[in-house]
Structures are given as structure tokens and as C-alpha cells.
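K.L.:
Input: structures, listed below.
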Structure I
Amino acid sequence: MLRKRIIPCLDVDEGRVVKGTRFVDLTDEGDPVDMAQAYADAGADEICFLDITATSSGRAIMLDTVRRTAENVFIPLTVGGGVRSVDDMRAVLRAGADKVTVNSAAVRHPRLIAACARAFGSQCVVVAIDARRSGDGWTVHTRGGRTDIGIDALDWAARAVRLGAGELLVTSMDRDGTNDGYDLGLLEAIRRRVSVPVIASGGAGGPADLASALAPGRADAALAASIFHRGIHTVASVKEDLAARGIPVRGAA
């Protein structure tokens, strides 16, 4: 069985790591480079770095911060926010990222996924899906969660994979920052539609929540932010708990 990945997420706004609830009420959490290095030293499998206001502000991602992070962190680094073209993705990869997420631009121009996959390989292309419950399903939101575009999240996930996405980062906007657990129904529904790895995001409150998200038929990796940023749990303690539950992870005692 493939080992499950634990991924601290660094949401960055104006050069600082921030965290909010349901994409609003952001609080400062620290310096992204320092935090990324600390998580790498603590046993994180990957780091996810998201410039959460690049798209809504109409600016490019902060490549200097990406570059400084990559120079100090020697585990896989996934970077997203403000990536609008193949050239943007190329710049982020050259700055040191291993994978790049696309979200709003991919929804507007789906062929961007295929173009990036052709240029760099599907393994570099992560499509981020910010989904909110709507009736019996979920709809896709863009521009940092500001715009509901009315597209069914499950249909979009399947289409993104057909176009060349090598991985999906699935965030429940309803659960983001609440510590109430991941949206397991959303994860299961997307898992049934795609065969690529799925990263669960939004709602982690403790090891039990990560264990639920990583159960068979759900996610391949779990992303968390506030429980790590605020010292509620450590990467090591989460991995030890998961290993005790029989979930295969790297580096657990």
C-alpha cells in the first residue's frame, strides 16, 4: 500500500503566512520560509505554498518567496496562486517548485491544464478545486473563494484529470479553518470519479480527522494548516497516531 502524505499548507498573503475560517478573517501566522523549514525538519512529506491573493489582486505570484523557500527546504514543494499561463508555471518551477497548482485560470481556460501537462508532465500539474456545498452536490469557486461559478465540482474534477491534471487538491470551503473535520462526502464522491491522487484540504482538527480523510476510498494525502501553525498538533504526533491506526505513513515511530 502506498504511504499516505502529510502536507502542511502555507497560505501566504503579502509575504506572510495567514490562516482564516472559510477563506475569511485572516490572522498572521508567521514567515513562510521559516515555517516551511521548520515543517521540513519536523518530518512533513511535502509543503504546499499558496499565494491566496495573487489571483484576486491581479498580480503574479511572489517568486522571490518561492525561491527562498526552495533554497531552504529539501522536500517536495507545491506552489500555487496567480498562475495564468504556461510561462507562469515555467517561472514557478524554475524558482524551485516541484509541482504547481492551477485553479481560477484553469476554470476560465481549461486547455491551460493540457498545455501545462504537455510542457512539464502531468506529475507537475495539480488542479486545485475550492468547493462549497450546493444542494445535493458541490460547486466550484474561484478567485480565492470569492466567486461561485456554478460548475459542478465532481464534473470539473473528472474533466481536469482528462485534460492532464496529475493530482487534485480538493478544499471544502464549508470546512476550511473550522477544525470540524474534512468533508468526507466530497472526498468520496471525487475519488469515485478520478484515478489520480487526491489531497484532502479544509477542516482538520486533529489526527482522527486526518485518519478519516485518508481511509480507503477517500484521499491519498491530507493537508492541514491551523493545527500545525498554532501548535495544537505536530507532524510527528499526527504520523504516530496514524501509524497506530494502521495507516501507512513515512517516518512514524
Structure II
Amino acid sequence: MGRVALVTGGSRGIGAAIAMALKEAGYTVAANYAGNDAAAAKFTDETGIPTYKWSVADYDACKEGIARVEAEHGPVEVLVNNAGITRDAMFHRMTPEQWREVIDTNLSGVFNMTHPLWPGMRDRKFGRVINISSINGQKGQAGQANYSAAKAGDLGITKALAQEGARAGITVNAICPGYIGTEMVKAIDEKVLNERIIPQIPVGRLGEPEEIARCVVFLASDEAGFITGSTISANGGQFFV
């Protein structure tokens, strides 16, 4: 049995691709999800990867969920903070609830998941924390002040925790996907996708979830032990930092 990896938002889209790639690489994988029971059940049936339901926006739920995972599979040594939501609106129309929901899941969720696991990683002198941010956390996006702020915050906590974890053998890195061909992106109006989005991507196509997953597998590996506090921009050349 390989090291235990826990992927939040791991039953669909990019998270599902990450969970499957980690399993293929020899990890024992658990996938967290928030609400879609049918999708989670289908994912487990098809992959054999167990799923666990809780909201990453709830600290106590995260502690309890992590405890269940570790009781069944052993200490979590690789954490992939992938769970995220959108509540898009132009700022003058954005409600406090839309702001709070996105910050609570996309930013506080990283704290809520990482904080309970951090002491164990420090004690074992090994850990991998991989935060899935976004191109829009790097460059901003109109209509996504909440999402851009949260994803930019994910980069800040990545850099701070990388400095704290380094001497304890814990690496903390981030990946910023661009437009990836998930169900959510493919649901965008085809005219908008083909005329406004894809022309902005120099490679001329959407990314694939598996391309993000391969970045995660590398950062989780022993071979990536000298890489920490870094951000991989996987966006087809759309934005350079």
C-alpha cells in the first residue's frame, strides 16, 4: 500500500482526474466531495476510489472527515486542495453571501483541510500539500472578484506554509490551471468558447484534466522534494507570471 493521498472535490472534473492519476501512481487515494451523491457513487463504482462527503467550508466537518479517512487508510501524507465553487457576479451586484460562500470554500477550505493534517506531517517529517489555484487568481477576472481573491489567497498561503514546512520535510506548492475541458467549461456557449476564450490561448485549445493531474503526481513525488513555495502555471500560454 502506497502513501495515502486525500483529494478534495475529488469525484468530478479536475479532482477526479487527480484522484485517478494518484491511484495509478501507486497511492492509496480517498476523494472528498460536497454534495453530488450520485456522481460520487458512480466515481467509486468506476474507479474503486472511496469517497467521503463533507464541506471543506466547515472546519469541524474537515476534522471529522479526515479522522474517518485516516482510521480507514492510515495517515494522510499527500493533500490536494482542489475543492472550489463559483458564484459569479459583477462586483456592484455581488452579494455578501456570494462573496462569503466562495471565500469560505475556496480559501478558508484550504486552511480547514491543511490545519488538522499539519501536526501529523510535522511529526512524521514528511508531507505534500498541493493547492489548486487558478489563472484568475494570478491575473484577476471581471465578474469574479470573490473567486479571484480566494484563488490569489491560495497562492499566499502556499508561499507562507512552504517556509514553515520546509525544515519538517513538508513541501507546499500550487497549480494554476487555465481553461480546462471540464463539464463546467464545456457548458459555456459554444460561440463564446470558440470566439472569445480559445483565441486567447496560444496553444489553441482547452487543457485536459489529466494534464493538471500529471502536475500533481510530480509535485507529490519524492523527486519533487526540492520544490516548495512554487506555482505551476498550466494555461497553454494564456498568462505569464
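Where a number appears in this text, it was derived from the coordinates with a stated rule and is not lab data. Treat the numbers as computed from the prediction; the structure is a model and nothing was measured. Cβ atoms are built from the backbone, for glycine too; each structure is taken alone.
K.L.:
Out of I, II, which one gives 49, 39, 37 for Cα extents along the principal axes in Å as computed from the coordinates?
P.N.:
Answer for the origin of the read-out: II.
K.L.:
Suppose helix-only ellipticity at 222 nm (-39500 (n - 2.57) for each DSSP H run of 4 or more, over all residues; to 500) works out to -9500; of I, II, which structure was it derived from?
P.N.:
The structure behind it is I.
K.L.:
With mean count of other Cβ atoms within 10 Å over residues 190-197 coming out at 16.2, pick the structure among I, II it was computed from.
P.N.:
For mean count of other Cβ atoms within 10 Å over residues 190-197, the value 16.2 is produced by structure I.
K.L.:
Any idea which of I, II comes out highest on FRET efficiency 1/(1 + (r/R0)^6) of positions 78 and 198 (r between Cβ atoms, R0 = 25 Å, to 0.05)?
P.N.:
If we compare FRET efficiency 1/(1 + (r/R0)^6) of positions 78 and 198 (r between Cβ atoms, R0 = 25 Å, to 0.05) over I, II, the biggest value is for I.
K.L.:
Out of I, II, which has the highest value for percent of Cα pairs over 16 Å apart, for residues 70-165 alone? Don't jump to the answer; show the numbers that get you there.
P.N.:
Values: I: 53; II: 57.
Between I, II, the highest calculated value is found for II.
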